[in-house]
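Laboratory data are not the source of any read-out in this text; all were calculated from the coordinates shown. Bear in mind the structure is a predicted one, so any value in this text is a computation, not a measurement. Cβ atoms are built from the backbone, for glycine too; each structure is taken alone.
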Structure P
Amino acid sequence: MIKVESVSKYFGGKPAVDHISFQANDKEILVLLGTSGCGKTTTLKMINRLIEADSGNILINGKNIRDQKAEDLRMGIGFVMQNSGLFPHYTVKENIATVPNLLKWDKKKTESRTHELLAKLNLSPDILSRFPHELSGGQQQRVGIARALIADSPILLMDEPFGALDNITKADIHSEFKSLEELKNKTIILVTHDVQEAFELGHRICLMDKGKIVQTGTPKEMLYHPKNDFVKDFFAANRLLLEYKVTVLKDLFPALSDCSMDFSEDSNIWNILQNLSSDRQNSSAYEKITKAFTDYRKLQIV
């Protein structure tokens with residue numbers, strides 16, 4: 001769906017993005033992960049031409065993005081900015097209707113789609129007449145997502161969309177984000193510096209450093225098959241927790257073949273153990289899963 005070919009961007013003669021290449025596949029959540037200043041936001045903004053690349057090519061469905069007007073390109077790409085990026089002088093209703101107004105939708109279509117998204121994002125219609133400063137941080141972020149989704153474009157770009165939220169609100173929105181059917185049909189590129197967020201939401205991760213992509217892979221590949229010491233060290237502080245979260249029940253088969261449990265085979269071990277820890281009757285299952293997980297990770301770690 002989105003192909004980036006040897007793209008570079010220079011600021012003050014120095015490379016902010018240095019000949020990077022990657023591909024975001026159809027209906028995939030690809031995460032650009034890295035510390036501040038590594039070039040991930042610049043990379044994201046080059047995809048919708050908020051920043052113009054100095055060299056290289058960016059293709060969407062095989063078409064070079066330079067072959068169309070920047071305004072037309074952006075009409076077909078949803079964009080969620082840091083801190084929601086809502087227009088402070090617009091009401092919630094006006095913010096959400098920004099793109100439909102540019103596309104000249106009729107009023108009924110815009111209102112119908114707005115109410116559909118409010119329901120999906122657990123927002124009350126009562127907020128439509130409010131201004132952004134009258135909303136909580138979680139509400140602002142949900143409104144920002146609604147604005148990005150309203151035109152139902154097949155591509156969604158998200159720049160640190162949950163960075164300003166407290167951990168409890170962030171956990172709630174992550175859960176909603178993963179379960180929202182509408183997002184499962186889109187190609188999404190998500191920028192974050194939050195390692196746990198990247199592992200929780202991403203299908204694949206591009207780890208960046210100093211304007212370059214160091215390694216691209218699934219969360220499991222990043223943990224168990226790091227390309228170099230930089231990748232290994234980047235995840236070291238959170239490693240055990242991340243391993244719990246990327247390991248699912250079926251990974252531990254056949255070690256658990258004699259253990260009967262009411263969990264999906266795709267449930268991650270972290271959530272299973274959290275549930276079992278509060279149930280004394282399942283202490284045996286807890287111990288068996290813990291041992292199977294310990295044995296499994298010994299085989300995976302390089």
Structure Q
Amino acid sequence: MAVYKDNATGTWRVIYRFTNWKGERKQTQKRGFATKREAQAWEHEVMLKQNSKLDMTFASFFELYEADKKQRVKESTWESKSHVIRTKILPYFGNRKIAEIEAKDIIAWQNELMAYQDEKGKPYSADYLKTIHAQLTAIFNHAVNFYNLPYNPARRAGTMGNEIPKEMDFWTKEEYLKFSEAMMDKPRSFYAFEMLYWCGIRSGELLALTAADFDFQKQTVTISKTYHRSKGRDIITSPKTAKSNRTVKMPPFLCEEMQEYIKMFYDIKPDERLFTVTKSYLNHEMERGAKQAGVKKIRVHDIRHPYVKPTTKNL
């Protein structure tokens with residue numbers, strides 16, 4: 001490595017030469033450091049990362065973790081993990097040397113998170129606290145398994161938050177039929193909730209459906225993909241789990257309804273999405289319909305879990 005001052009701008013830059021994992025000689029550089037000391041500090045961190053030395057900061061190790069893990073998970077999964085790490089973990093541990101973080105430091109961090117309350121006095125939920133801690137544990141596990149960190153301080157400290165079992169709300173068939181009647185003023189919303197309720201599919205699976213997924217002769221719909229929106233982009237990926245790839249039997253009346261719905265489109269292509277809305281749209285419509293129908297409010301996720309799966313629409 002070499003540190004130079006750019007006389008034209010008055011800033012400092014670092015030129016770094018290294019050998020990559022293929023044995024190829026490479027060169028990179030970073031400009032714009034205000035002081036020589038800042039440039040040398042960056043140079044030191046890059047050398048530690050290149051040599052996998054755990055004298056580096058936690059923030060530097062996270063960059064290694066990101067490079068190792070990002071391509072191995074779905075984009076939506078990484079976005080969720082990264083958001084938690086960048087907002088709840090890096091601000092606390094980012095500048096600490098990863099090898100010097102101890103269990104007592106993890107406990108102090110946990111105590112801060114458990115004491116947090118928003119402007120309305122609401123703390124983080126037990127589930128969210130567990131999610132945050134799980135991300136920290138995963139990073140330290142990576143350091144233990146692949147970079148020779150002696151032990152995982154997050155595991156030694158133990159998790160935080162008391163697990164409170166969630167009760168899932170359901171609609172009876174009578175409640176759903178009241179709701180669906182309220183949805184008839186918006187055909188797209190009506191048919192979307194018909195698919196969610198009678199087929200028991202997830203909202204992301206619904207939003208990825210195309211006309212080609214339906215076989216009306218066999219009265220089935222094939223679930224082979226899921227939809228999410230990220231940074232203004234529509235993204236279609238494989239379903240949540242391998243078992244989520246499945247073929248669902250549809251009631252005859254639902255086959256007729258979906259054929260009616262597809263006919264509403266002008267010259268729709270087989271691979272075009274049938275429900276070009278968002279999950280927030282479904283949430284809004286569900287709240288509207290529940291209020292109008294006078295039934296209890298439940299989550300969109302829970303509509304696919306009736307107590308007993310109905311097989312007919314008639315009461």
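Observations on the model:
- Which of P, Q leads on FRET efficiency 1/(1 + (r/R0)^6) of positions 100 and 220 (r between Cβ atoms, R0 = 35 Å, to 0.05), largest value: P
- Here mean count of other Cβ atoms within 10 Å over residues 132-139 was derived from just one of the structures P, Q, and that gives 15.8; the source is P.
- Test item: log10 I(q)/I(0) by the Debye sum over Cα atoms at q = 0.09 Å⁻¹, for residues 140-275 alone calculated as -0.33, pick one of P, Q: P
- Parent structure of the calculated result -11000, given that helix-only ellipticity at 222 nm (-39500 (n - 2.57) for each DSSP H run of 4 or more, over all residues; to 500) is the read-out and P, Q the choices: P
- Which of P, Q yields 50, 25, 18 [semi-axes √(5λ) of the Cα gyration tensor in Å, calculated]: Q
- Read-out relative contact order in percent (Cα under 8 Å, 6 or more apart), computed value 21, structure in P, Q: P
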